[in-house]
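Dropping the structures in below, format is structure tokens.
What follows draws every value from the coordinates through simple rules; no lab data is involved. Just so we're clear, the structure is a prediction, and the values are computed from it rather than from any experiment. Cβ atoms are built from the backbone, for glycine too; each structure is taken alone.
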Structure 1
């Protein structure tokens, strides 16, 4: 079991991994070894995720989500299969953790108080008098 949050965990059998040729670093081995990992997780048919978390995860996945509801994460940053596997899994867990956090409540609009409005108008009047005094020249009486 892979723990996402203390309340949510997914089974390893829900994740499918496929190894493909990497376009990243690898030297001469890049043409011989399949070090890149394509991690697939079907978010719609996963019994481990609550419905609201699955919906938020689908929105967060963006272009990594297929029409069938499968999240595909490609990891080819490292030269070894094992490091790419752990990188892909960490990225999936991070996505699901972010989806598990409930969205913040919507902002309730507030109005400024009467005292705040008065302070604002007072400061505007003071600034106005300062600026009007700048334009006039003192008389030479």
Structure 2
């Protein structure tokens, strides 16, 4: 999943998911907390792979995953291509109005636009891009 898309969360907490990303996420997918102050959306297939990895972990490590699952929400697209984000998810990521939806490979990230702009500017440097290419042996 790739691309950067600007949208807004409406007063009811609904967010439009771009058509290009809907094709890859499917009509139903999971949204949960991320390692950063944003949300991550996973297709059902990706979510299942994630769940399989968790099942192989010792119970003590599984317990550390509690926030990911307790705050996760299965989201179904409505007829207009929107999902409903719970208030807890919106609060975690600081989503109030302007939102940036970013495809990042295996998942989609949902950011407050102002926060995303700062992250994007910090990460989109020639030095960082070179480091990424080196990491990939490109």
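Quick rundown of the values:
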read-out	value
Relative contact order in percent (Cα under 8 Å, 6 or more apart) - highest-scoring structure of 1, 2	2
Source structure (of 1, 2) for volume of the Cα convex hull per residue in Å³, for residues 64-127 alone, computed value 138	2
Distance in nm of label points 7 Å out along Cα→Cβ at positions 96 and 112 derived as 4.9 - corresponding label from 1, 2	1
With semi-axes √(5λ) of the Cα gyration tensor in Å derived as 23, 22, 15, matching label from 1, 2	2
